[in-house]
Each structure stands twice: as C-alpha cells, then as structure tokens.
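Some structures are shown below for you to check.
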Structure 1
Amino acid sequence: MTNPINLKEPKGELSIRTVGMPGDTNPAGHIFGGWVLSQMDMAGAIHASSYTGTRVVTVAVDSMKFHKPIEIGDEVSCYTTIGRIGRSSVAIHIETWVRRARHGSPLMVTAGSYTYVAMDEDGEPTEIVPKNVK
C-alpha cells in the first residue's frame, strides 16, 4: 500500500480552497486541527449535496489522519471523491493539500472520510437519486 503522504497530486474534485490565518492557530503556532476538520466537512458537504441534489447533514467522521501540520499562510485545498453510496447516505473521502505560503508543489497534510445523509424539505432522511454523478 502506498504511503498517502508520498502522493504527488490530489485525487478528486477541488471542493474548497482557503488560506490558514493567524486567528486559526493552536498554542503550538500551527493551524488548529478543528479548523481543518471544519474545512473538510464543508468540502465534503458541498460534494455530497452536489451529488444528491439535496441538502445534506454530517452524520459521521469515519476516519481522520493528520500527516503534517498546516502553517499560517498556507493555501489549503480540499479534494473530494465519492466512496460508498447508501440508500440515503454517501461517504466522501477528503484529502487536504497545502502549498506552503501559497507557492511550490502541493503537499497532502490530512485525509479523512465523512458520511452525509440526504435530507428532504421536512428535514427527514431521503433516498438518494443522483443528480450529478462525479
């Protein structure tokens, strides 16, 4: 099995891009892990909603691994791919890549898998009828 941090390019669809800012740091001076989790959650929800054509809610963070820290000023990009598809749920694999100080080659820093449930207008789970297969 290939070590994920040795990947040379992201897999999946670019779902969100932002920059790590000083207000997002932990006491060690790196970007706070919770901030990264929330960016990944937004990226996964964007892809899941695009796929289902409905609003979605996060029901699980199935796996999460931090490979490298994110620094202040890093360009942070989350790439997403669809994993398992259930009756009303979809698992999204999310890779977080950075370009240090917004320059140079991308480096994968975090990867995880989140599960989302498709919701109807009444806020109830609904069967997924794919609108935009990616």
Structure 2
Amino acid sequence: MQNKVVVHMADGALLKGTTADFFPNKATFHLQEEGAGESHSIDVASLKAVYFVKSFAGRSDYREKPDVERAGCGRKIKISFNDGEIQFGYTQGYAPNRAGFFVFPADPESNNDRIYVITAATGKVELL
C-alpha cells in the first residue's frame, strides 16, 4: 500500500511523496517524490517526523484544534519539538527510551492521519 507522506528532516528540509516500506523498526525507507518521480532512500535517524497525510496540498487556512477529545487513540500528549513546533495528539506507544512513536492528531479534521515522531527531535514530551 502506498502511503502519502510529508517527511520533515531534522535540518528543516521537507520532502513530499509516497512510501510503501516505512516501518518504525527499520533504519531506512524509500520515498517516491511527488511530481518529480525521484526515489530517495531516507535515513530515519536524520528525521524530525514523518507525517502521513490525506492530501499533499493540505489546507493552509485551517487551524487545528488541540483540545478535541478522541476515544480509542490512546493517551493525550503534547510534543514540543526542538525547532519550536508544538503538536497535540494521542499516542499508544510513547516511551522516552524508544527511537520514535506514533501520534494521532488531536483534531480529526487535521490533514494528518498520523505522525511518526523521532524522539531525538523532541525537546519535551508531556502526557496530559
């Protein structure tokens, strides 16, 4: 299955494309870049996060609601990334000693279906 992803690199670079081989326990995955068709091997250790998205265009005018209650998505979490971005969501798998963890956005209307966060890219993670 091809997943639409927006890859946020730790250095601030962004790549959009599809992947069929992202697994949290693997050190690399392949990204077929949207539009250009180029294929890249992505080193997970060089990332901030992988955003699994509904659409590449997104909705720049939409502001996510951080206070939406969602059942069945795990514990509520607030992630403060090293670059200053704040993400609210829910997780079932956060542990500070793990390389990464999945987060479901707090707002179900978000363009993001789920986010794989690289623990090293976070400054502070709070279970709410």
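No value in this document is a laboratory result; all are computed from the given coordinates. Just so it is clear, the structure is predicted and the values come from calculations on it, not from any experiment. Cβ atoms are built from the backbone, for glycine too; each structure is taken alone.
Side notes on the structure shown:
- For -1.23 (log10 I(q)/I(0) by the Debye sum over Cα atoms at q = 0.20 Å⁻¹, calculated) the corresponding structure among 1, 2: 2
- Structure with the greatest value (metric relative contact order in percent (Cα under 8 Å, 6 or more apart), set 1, 2): 1
- In this comparison of 1, 2, the computed figure 1.3 for distance in nm of label points 7 Å out along Cα→Cβ at positions 90 and 106 is attributed to 2.
- Structure (1, 2) behind the derived value 0.97 of Rg/Rh (Cα atoms, Kirkwood Rh), for residues 42-97 alone: 2
- With FRET efficiency 1/(1 + (r/R0)^6) of positions 58 and 82 (r between Cβ atoms, R0 = 25 Å, to 0.05) derived as 0.65, matching label from 1, 2: 2
- Value 4, 13, 16, 21, 17, 13, 13, 3, calculated as P(r) over Cα pairs in 5 Å bins from 0, in percent, for residues 26-73 alone, assigned to which of 1, 2: 2
- Structure responsible for 0, with helix-only ellipticity at 222 nm (-39500 (n - 2.57) for each DSSP H run of 4 or more, over all residues; to 500) calculated and labels 1, 2 on offer: 2
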